[in-house]
Structures are given as C-alpha cells and as structure tokens.
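Quick heads-up: structures coming right below.
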Structure I
Amino acid sequence: LIDSTTSVCHNPSILAIQEVGHPGCTLGQVKNRADLVIYWGCNPIEAHPRHMSRYTTYADGYFFENTVSDRKVVVVDIRRSETAKIADEFLQVKPGGDYLVLSALRAMVRGKGSVVPDKVAGVKKEQLQRVVNLCLQARYGAVFFGLGVSMTRGKYKNIRNAIELVSELSRKTKFTISAMRGHYNVYGFNEVLTWMAGYPFAVDFARGIAFYNPGETTVIDVLERKEPDACLVIASDPGAHFPKSSIEHMAAIPTVQIDPCVNATTALCQIQIPVAITGIEVAGTAYRMDGVPIRMKKVIETDFPTDQEILERINVRVREMNSNG
C-alpha cells in the first residue's frame, strides 16, 4: 500500500473533484486577471506567506493599473484571522456552517434569495447579498479554500458545494477554484501516482492490482486496524501529525525513515537513512499547488545520496531476494 499526506490533508478535495470536476486555473491567471479573490477556510498570511504578495492582493497583474485598489478580497472563516483583517468583506461563519453558507450563496446567485433566512450559520443575509453582488460584478473571480472547509463537518460535500457555486457563477462571469495545498510537492505525488497506478493516493497493491477505496486503504485506517507489519516513511513526518493509536502501531513494527532531517518520526524508526535535500542539494521537479511542474536546479554539493538512489538500491535488492526465493 502506498499513500501520502493527501489522506490527512486535502483528500476530501480530491473526492469532490472526482465527482464534479475541477474548474481551476494556474496562479499566473489569478495574478493577471482576478479582480476578486475569496479565501475560504484558510489564512494565507500565516500559512502561505508569499501567496498574496506573489499571486493575489499585492501582486502586479498584467491587466491592472492599480492592483491594491482594483482587486477585492473576501475572507470566510470561523475567526478573524490576520488575512481577515485586510479583507474588503469578512464573513464569520459558525464552526461547521460552511455548507449552509455555500448553499445560501448558490440560491442567491440563481435568483432564489427569497428562500434564504435572515441569518445563515451566523452570517446575516445582507452580508451574503453583498458578497454575491461582488461576485457577479467581478470580471474574473478566484476562490481559494483550505482545511477549514475540507476538514470540517461535511468534508468533501463542502468542496463539492463550493465547486458547484463556482460553476453557477461561471454562467454569469468567469470564476475558478483552487485548493491551498500545504505539504511540499504533495500535488506532484498525486500526479505521478495517478498516471502510474490510476489513482491519486491510498492505493493498495495487495490484490496484485491497484485498488483504491479511501476510508479503507488510507494510511491511518490501515494503521488503526493494525494491518501493516512494516512501514517505510519517505520525506514525511507522521509522528507529528498522525493520531496517537496509529503512531503506537508504527512504533511496534519495523519502520524505516528516508529523510534529510531529524523529526518526530525519527524516534519511532529502527533505521533512519539521511538523503540529499531535493531542490537544494540535488536537482528535481516539484509540482506547485496549481499543478504546474517546476524544475529545480541543484544549488550546493553534498555527499548524501538522493531519495531516488536509495529507493533504486532497495528495489534491486528486493528483486534479487525474490529471484533467489
């Protein structure tokens, strides 16, 4: 079985996209065209510090004379974050109320505002109408959503509702939606595993074919069932992010870590193999959060082997052992 940090991060986003598609775009399109940016359930000032300066609020867009004044920002969150403080409109939603607010916005966009109550999940109807007006007046809108939407009540249904809201808006103007991916190159793992195995994460090869069933083949679920009898951790830190019961099982079985750094997982491992840092000590390709592959050149020399070299040597040894019976 192979899995990635996707299963504890944006896996609801992928499930929603598999159901209704992904009306997305590159960050370059947002930078040059979007005159309305909506941050929903995320706080880029603290979680993605360069996002606003490079691609949205403070980035000089090709089709803007004055980016700061011409571009509007809407923030939807359960608390007034640092990003919310600079927003033109801030919707403070009650925890778990994202689906209700998304549904209310969809109704208003379709001209059915009469069915929306005076307050939805703590947000007044008048404020929702102002956001709808901003969306309909925009030439190009971009929605960015984070774990505040995908990991709250509703999970992938929230994302599906958000995508369908964007589809409704796209009938009247141009709108896109993108996930605020956090883990380094996690999009790259999804891309590579999809074209190699047919699925983006949580793929089980125990049947001799690729089997994909999130909730059954995701890493935390198999650890909770105590099914694995060995674990290989590559460039990740489950020791700092997985539930206690999952970590206890990892500590009880042979676990090997391939990582350039010491982290919380290192203490659980019987073997730790240090490797070169991709993009600094060795050249490589990483996928940006919008799916654009970025080729990274080596900056400094190192004596450590690369992840690829270590995995190839392990693979050769496994094949030799299998051929020898």
Structure II
Amino acid sequence: MHLFSHLLVLLCALAYTEAFRSPPPVVAIVSHPYNATHEYIATSYIKNLEMSGARVLRVPYEGADDLEWVKENTNALFLMGGSAELTDGVRELFDAVRDIDKYPIWGTCLGFEWIHQMISGDDTIIDAKLDAENYSIPLNLTSAAETSRLLNSGQGKEWSIDVKSMVENYPVTLNNHMHGVYTSSFEANSKLVEFFDVISTNVDRSGVSFISTVESSDPSDMVYATQWHPEKNVFEYGSQSGVDGDYMEEDIDHSEVGRRVSFEMGNFFVKQIGNEGSYDGTRMLALEESTGRLEGTSFEERLLFKV
C-alpha cells in the first residue's frame, strides 16, 4: 500500500509537469484601422487574455493572408471593441474557424455586434440610437442565466466564485456604445433566436431595451459575446495624463467585484480551448510584431502594427 501511494504521487507529479509544460494556447485578435499606415489592438484585451494563460496573434483587419495557417496555429478567435466596419476578411475568418473543434469565439462590444451581423445574415440588425456610452450597470439576467455556461463557470470550485450574483447585483459591466441590438430586433430574427441563448438584457438611459450578453445555445458552437467590456475593470482607467495630473473620464468600476468579473470572463474563455497550443513560431505574436505604442483615454494603450 505504501508503494502504491508513492507511485500514485509520482504519476500525479508527472501529469502536472506535462500540463505545466504544455504550450500555451494562441488567440487570434483582429486588429482595427488606426490610420493609412497602421492598425491597432488595445493592450487591455491582450493583457486580459494573457492573465488567463493565453498568447495573442494579430490577424489584419482586411483578413488573413494565409487562412489555413491561422486555423492551424491558433486556438480561439477574439473580436474586440472599437469603431470599424465589418469586413469580408473578418467574415471569411469567422466562417472558417467555426468548423474547428473546441475553438471558442468571443466578441466584446463591436465584436458582439459583428457576431450578431454574421449569425443573423443581416447587417442592419445593429441599431444606432442607444444612449449607453460610459454607462456602468448591473446585468438584467434572463431565465437562461440559471444554466449559463459563462456565468456559472465559477461554481463547483473549492473557492466557488458566484459570477452570476456579481454581475446581477453590482454595477460592474461598463457599456460604452451608441449602437447595439434592440431586444425587439433580436426577437424578430429567427437565426439569432435559434442560435443564441440570451443571458442578459439591459435598458439604456432612455429606457430602450438591448441585448447585453449571449452564448450559443449549442455548447459545441462555443460562441460568446458581451455588449459590455469585461477587460476594462482591470486594465482601463479612462485617464488623461499631462494636464494638471490625471483625471477620470470613464465610469469604470475598479472594485474587487469588478476586477473578479474581469478575470473570470477571460479565464472562462481561455478554459474553453480544448487543444494544446499548436503555434509553430514562424510568425510573430502581437507583442513581437508591434511597431509602436500609443497612449490615450479611450484606451490606456494601443499596440500599433504597420500595414
């Protein structure tokens, strides 16, 4: 029995070592146009993914020059927030990776809107008259939240993080958008109704109801999207420097609850990845490829990429 115990400990140690040495997953992020010569990725998105153990590879705004390479060398797709039109290249990338087993897809803010355009087959599904900029609120959860994979990911752990209670009871979800998907528009589109479970809705300052959190009804589709910004609670402050010190411009919650929600969202997404990292090292990751950094208020920092 004593020998068996030693063998068991040894096997567990070997399994742990192999898991520890496994190459990290690589998440593809589509960069957005900055000017005629550069595109950018907000550093907060990269940090939030890296905090959960992933690395980031940039995919150009107009699309990958070698789509097969991206499919073979990345493990997830992240569509970030910003202000840019949905390109044919993004559509092609989205369609290509959806066929990959255990390849999760996430959209935040603009990425949320892009995903709704692509799933619905209707670019006009995005409504443009919401008063929801700089607007931190709790989520109005639907009945689907009770069984949501995204919001119940912390349950059953030894430390049991109740993410659902946090987002429902505290104003930790920063909305920063004029566009969005009206609840009525969502409900009128059969493709969206069939594909997604609506986890939460919210109302803007004028009382207009919009969709704020969704996840694919079929767990194997692995598509998740928030109209709000999980990454900002930890990595964005909306501060302007250089003019009599710093002042706060954005209403971002930086409480312990807000920071925990930020971490749990990123950690959930990375945990969905079912395969070990397969990146072959022949192309630079985002931090290596970047040709400069830009500071600002809407994003504390952006990585620039020459195009």
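Just so you know, all these numbers are worked out from the coordinates, no wet-lab data involved. In this text the structure is predicted, and so the values were computed from the model without any measurement. Cβ atoms are built from the backbone, for glycine too; each structure is taken alone.
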Using Rg/Rh (Cα atoms, Kirkwood Rh), for residues 185-232 alone, single out the structure from I, II with the greatest value.
-> II
Using distance in nm of label points 7 Å out along Cα→Cβ at positions 105 and 121, single out the structure from I, II with the greatest value.
-> II
Comparison of I, II by distance in nm of label points 7 Å out along Cα→Cβ at positions 73 and 193 - largest value held by = II
Out of I, II, choose the structure whose coordinates give mean count of other Cβ atoms within 10 Å over residues 57-64 equal to 19.5 when calculated.
-> II
21.7 is what came out when Kirkwood radius over Cα pairs in Å was calculated for one structure; which of I, II is it?
-> I
Value 50, 43, 32, calculated as Cα extents along the principal axes in Å, for residues 81-272 alone, assigned to which of I, II | II
Value 24, calculated as relative contact order in percent (Cα under 8 Å, 6 or more apart) from one of I, II, is from structure II
